[in-house]
Structure P
Amino acid sequence: MALLVVADMVAATLAFFLAMRLRFAFSGASIEWFIETTPYPASSFVFWVMVGMLAMGLYRVRQRPTRQEVVARVFLAVVLGSLANILFFYMVPDFFVVGRGVMALAMLVACVMLVGVRLAMLRLIDDNPVKRRVMVVGAGDFATKISMLRRRSDRRRFEAVAFVALDGERQRAAELGIEPVIDAEEVVNCRFDEIVVALDDRRGMLPMEFLLQFKQRGVPVTDLVDFLERETEYLDLDILRPSWLLYEKSSETSLIYRLLKRAFDVVFGVILLVLTLPLTVLAVLAIVIEDGIGAPIFYRQTRVGRHGSIIRLYKFRSMRIDAERDTGPRWSTAGDDRITRTGRILRRFRVDELPQMLNIIRGDMSVVGPRPERPEFVEELSRQVPLYYYRHGVRPGLTGWAQLNFPYGASVADAREKLQYDLYYIKNASLILDLLILLQTAEVVVWGRGTSMSGAAPGNERRGKPPLPDQPSA
């Protein structure tokens, strides 16, 4: 992705310089004038365009967009970046010496150049001949986690050279369709950059001498959980041991991080509450017009907060008043007939979530974190989904890593898939990650759903495959 970022920065910079040249080529401006006046406005333009590209999900590791999606997202990224650049212009007018003509040309040229560069670079990245070569120790059920990453977007950064079969694993590998499979003695004939340990059961099978020998030669040895976390950006519940989470360090254990995050939550909540006041008024008017003056505007619902505490969540009401009178609590699904016409619009652009700024300011929620669930669902999910309780160790959030990577869930299976992303966020929580998630939430608002750039949810790749063996106790 670093190569993609550099290529986009170069393209955006050239677009601005070309726009300047086209605008003033026939005005008699000297080269010295160009050199003196261009760098500052060019830097601002490039910076905000890159922010727009990030907000539109164009730097996701596993993105695999269509050509039409590339064009649409790049266009929106340039527009959003240019609007932010204009706001910056009004705040720092002395920084700019160019007018609207240059900006309009720069936007047009940048769109064309960035689309061309991105299509070329994505193809280059997919066909990268110098990927990291990985040797997988193990050829059983756990090893299928790597062999099943068949899409080019999943294997952009590595290539599985071979799978080392130990103690009769060849037969199981043949049943699972794993290939190529080799014996430990054949490893010396292979060239690889990393070893990944993917054994179903390490008790009495882990070849310590073999692994230490290669580690002494400078070859990194990686556990399967860590490898999949790095490549897929989620924690796979099928192979995750509770003890692995126990010894992992998270920013949530840092008092400084928690204080900084709380301060950020309060400041962000107050600012967004003020900025979205006109939108709030429109939402209230729309609900009143559809349901009448006496109808409730807000919806108060109990949710599970940090450490299992019960909080009252505020939302604009998007369902009928009697939505759960006959059925009781149930999952909301696509095309749910309980949602009002106004509610569909509010949900489409996440406007119904705006009252949750009050929850954030009060400390019930954070800006970024796992989405809070209803107590009735939490009770059920805690029984059926391993480690589900662990997500309640942090404040629930308005947006989160799972919301960016997985569409709206309406079942236990969906909750399980989303938990894998929530656990990844909890383990890797930082202010930088929070800012990246918050910025990329613009993509969800614009497109009205979780990003499609990464394709299907990770669990979908295992459907139809044999079940994984039981984990030994931690």
Structure Q
Amino acid sequence: MYKIMLWGLRGLFAVSWLLSITGQLPYGPYRPLISISILLGACFGTSYIFSKLYKVTPNAESSNITALILYFIFQPPKTVLEGVAIGLAGVIAIASKYLLTIHQRHILNPAAVGAVVVGSLGLVQSRWWVGSAVLFPFVLILGVLIVRKIHRFPMVAAFIVAGFVTAVGIGLRDGTQITTLIRDTTLSFPLLFLGTVMLTEPFTTPPRKSLQVMYGIIVGVLLSTRVSIGDVSMTPEIALLLGNVFGYVTSPRRRLPLRLVSIKEIGSTIFEYRFKPIVPFTFKAGQYIELTLPLNHGDLRGNRRSFTIASSPTEEDIIFGIKEVLPLHSFKAKMSKLRKGDIVTATSLAGDFTLPKNLSLPLVFIAGGIGVTPFRSIIKYLIDSKQQRDITLFYAVSDSAQMVYLEIFDEAKKYGIKVVKVLSVPKGQKAPKDWSGEVGFIDMKCIKKYVSDVSEAIFYISGPSGMVQGTRTMLRDNGIARNHVKTDYFTGY
């Protein structure tokens, strides 16, 4: 997400500059360059200073994203005073990441904090000029790429619908023509940019889907009502900060340091990383967490990666199952070189890929490759808590040597859990002679062979993005209700 965000915003800046040169935006060739130079310098310089004070690795990627967002919030400066003011907005935004924290986690969107502070001081007001008709198609492309990557369509859709309906409703009440309202709210209002670029900031987003949808609705309504609190008028940045407060109150989070215990190869190219939490924390079986590593020379995938927690909440260690295929990307290369006792930072514990409260529901788990890790967490939890469940696990791999956690799945059979091993061999190849499971792919015929009533079952699908999307489509095409399918994506492999 962060690389898509960074390069997407850079591309959007380039587009805005070209539009300014050609006169389609009223800023000329120099003002955009002056604005971005001031913001990049202010944000990077502040990040560097605070990283030295706090003895952490500066995150140039994050400071660049903040600078680019502020570039689209404040119009390129006409005067020296305006230039100083937007530079101050960058300084305040980055400083807020270090100063406005609880348990070492910032709880407010940094760019919004910078915009609110300089606006309240009367130095310069946000204009959100990114909400213009000529930039709309480019913002739309960037927004779709970001939301598609992080699978936050329900939250962003709830925000856009709530904001759009509220804005149109208020406009109709005030006598504005419906065609003008629809045009202006769509093309000249920062709904799209705020919803896809800023609302989706991971550190300030609630971790559960239901809370994310509520978060989107709250910010959308606040943004479009434009109510005033005393002398303070509602602005997009204030609406977002109020939403951030809701996100924190409903799901307080913090940075979670983890100390490496061991790294062990448990299958061909499959490694198990065990960490000991320095600060105890709770999670639900099936949830994921984001790890951050200091990378001196990272590749396009960045220095953050989300991993499903493979361990059960009943276990002392935090376990990750990670597939490592050469050549390794910079993040996994750094992970593989960790030594016992090294500390990594975990953040953004989240996820709805968890067990339903109804114990009688039949469940079908479909795992593709390393996508088995959330099921390892869930099934280990059921074993340790001695729960009986009607669960059928379909576990597909392309290489039998990559099948892991079988001892746990075998133990789970006494608690009502059936395990179906599937070897998805390429066309023209045969399964090994000692293979005792199914051969081929997990299709409806295979599922019905082991599940008596598929219409009643809740399906959980975890694995590579293409496998998850293909399996979900197959289930929907065979009459499985949308709300009976839950998905977990492994986009980083």
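Laboratory data are not the source of any read-out in this text; all were calculated from the coordinates shown. Because the structure is a prediction, the values reported are computed rather than measured. Cβ atoms are built from the backbone, for glycine too; each structure is taken alone.
Please state which of the structures P, Q yields 0.55 when FRET efficiency 1/(1 + (r/R0)^6) of positions 192 and 440 (r between Cβ atoms, R0 = 35 Å, to 0.05) is computed from it. Walk me through the intermediate numbers first.
Values: P: 0.55; Q: 0.20.
Among P, Q, the structure yielding 0.55 for FRET efficiency 1/(1 + (r/R0)^6) of positions 192 and 440 (r between Cβ atoms, R0 = 35 Å, to 0.05) is P.
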Comparing P, Q on volume of the Cα convex hull per residue in Å³, the highest sits with P
For mean projected area of the Cα convex hull in nm², for residues 216-255 alone, structure among P, Q ranking highest is P
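With relative contact order in percent (Cα under 8 Å, 6 or more apart) computed per structure, which member of P, Q shows the largest figure? Show your work: numbers first, answer last.
Details: P: 15; Q: 10.
Top value of relative contact order in percent (Cα under 8 Å, 6 or more apart) goes to structure P.
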When FRET efficiency 1/(1 + (r/R0)^6) of positions 280 and 432 (r between Cβ atoms, R0 = 35 Å, to 0.05) is calculated for structures P, Q, the one with the largest value is P
